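Peer 1: What follows is a group of structures, each given as structure tokens.
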Structure 1
Amino acid sequence: MTNDLGFSTESLSFVKIISVPANFVVTFLSSFLSREKPFALMVNITLLCIFLSCYSIFVLIGTFPTEQADQQTYKHIAHVGAVTLLTELAGNLWFVTLFAIIFKITDKRIAGIHITLMASLTNQCQFIHKFYIFTLVEQFGIFIPQAAISIVALIACLLMQDSIR
């Protein structure tokens, strides 16, 4: 956002002042919410993250002024701040809920080894897409890969939600 769209780094860093304490609150909220049914919460958070990702790409970046900072109003700055804050909070909620699920299904007799293995595999699965997604964005732009990945993720999440819950 700062390089390609000319959004000021000062405005974006201002969001971090709000998001860091808010992430602590979301962590405690997630631990409370995921106590009973973490799998159902995970489905809902995943759907929320898909929606926020699509909104970030199609609405926020798609409607952002292409000129430099002279066309960026306080409305644009507030919009970027709100979307960035919501995306970070939803991602943190998803991450903490994911580890609540890992702690729920691990074998308590070998918890240290099992948790480490599950966390390592989860982290690898989360970031494996970075090997190919940047190539897709370079070839097709940002909108087509986002639409394709969103459709696949949404269909998979909706089809599997009953078995996950």
Structure 2
Amino acid sequence: MSSIQDINAQIAEYEEKIEHLKHQRKIINFERFVDQKDLKKMEDIEIEVIYNYRESDDDEYAHWVNANFDVKFKFKGRKEHLNIKYSEEQGYHTESRYTPTITRKHIYGTYTAKKIIFEKLGFDYQEVDEFIMETDHNHDEDWFKIRDMIGEIYG
């Protein structure tokens, strides 16, 4: 018969394996958003992804999303990085009950990282920079594409 210590050790071992597999899944999902010619030039990919989605029991339209995406890699020998922080709310307590209200939208990173990662989302790099820098223009649809990308990478 196994002791509680043996069982706890096995649980810890399996949890570590599960976390490793989840991380591998995130890397595979990330690679789907990078053009193959660029992916071949990327080395030492480090990725951290958080995607939390929560619904309301009281309002059928209400939900909250918090997403963070952080990737670092070498591209043609140069260190590149991209960090995205995104949050949204929807429901009777927001601007529109039927459309998400973006409450946080920040993108930090190198020119090359932005260009590589946003290329498959259908952005022209200049357009991405424009909607990031200009606060007067509302580019929610672009941000929803970014949110969905983070969700898919998270798995």
Structure 3
Amino acid sequence: MKILIVLAVITGIILWYALQGRDWLKSKPWAQGFFELVEPVEIFIYKKSETILVARSLQFLGAILTLLTWVGSIDITPIMPLVPEKYQPYVHAGMSFLPLVLNGLGAIVERLRNKTTKPIELVAVPDKVVAETPKIAEAIATADAAKVEAVAEVEAQKAA
């Protein structure tokens, strides 16, 4: 049970960092030295994408829970008296299935993040509005072209 509490605390810290903490720390002058040390690690592990950080955390959590289930460290018998008897088989099955679900969700979220290329404001514009408003269509095309150009420049710098 202590392992699950530690995992929950670590997961909470990672979620706080991804959702709010990184931006908050970036705004503090005293934390700039922290980012000089951490930024290369962020780039290597999760490409400085908070979405990928959360996705990989889910995958890691799924792997750890699978390992703990396999070695028998997770014991849910203390909570079973709280679960109605007719639902107990589902709880046992769920505890076996949960790590796989977390792993799958992590993979899905990371895939979606890598596939996403436009800001949500541009994606949320209805196709009808884009078709009927040349100025909006031009702005979206300009944004796409700028993105392609920026990615090409970064790749060229990596190659050099």
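Peer 1: Quick check on the output: 1.08 is Rg/Rh (Cα atoms, Kirkwood Rh), derived from one of 1, 2, 3. Which one produced it? Intermediate results must be reported in sequence, preceding the final value.
Peer 2: On the way: 1: 1.01; 2: 1.08; 3: 1.11.
Structure of origin is 2.
Peer 1: With distance in nm of label points 7 Å out along Cα→Cβ at positions 32 and 80 computed per structure, which member of 1, 2, 3 shows the largest figure?
Peer 2: Top value of distance in nm of label points 7 Å out along Cα→Cβ at positions 32 and 80, among 1, 2, 3, belongs to structure 3.
Any read-out appearing in this document is the output of simple, stated calculations on the displayed coordinates, not a laboratory observation. This structure is a prediction, so every number in the text was calculated from the model and none was measured. Cβ atoms are built from the backbone, for glycine too; each structure is taken alone.
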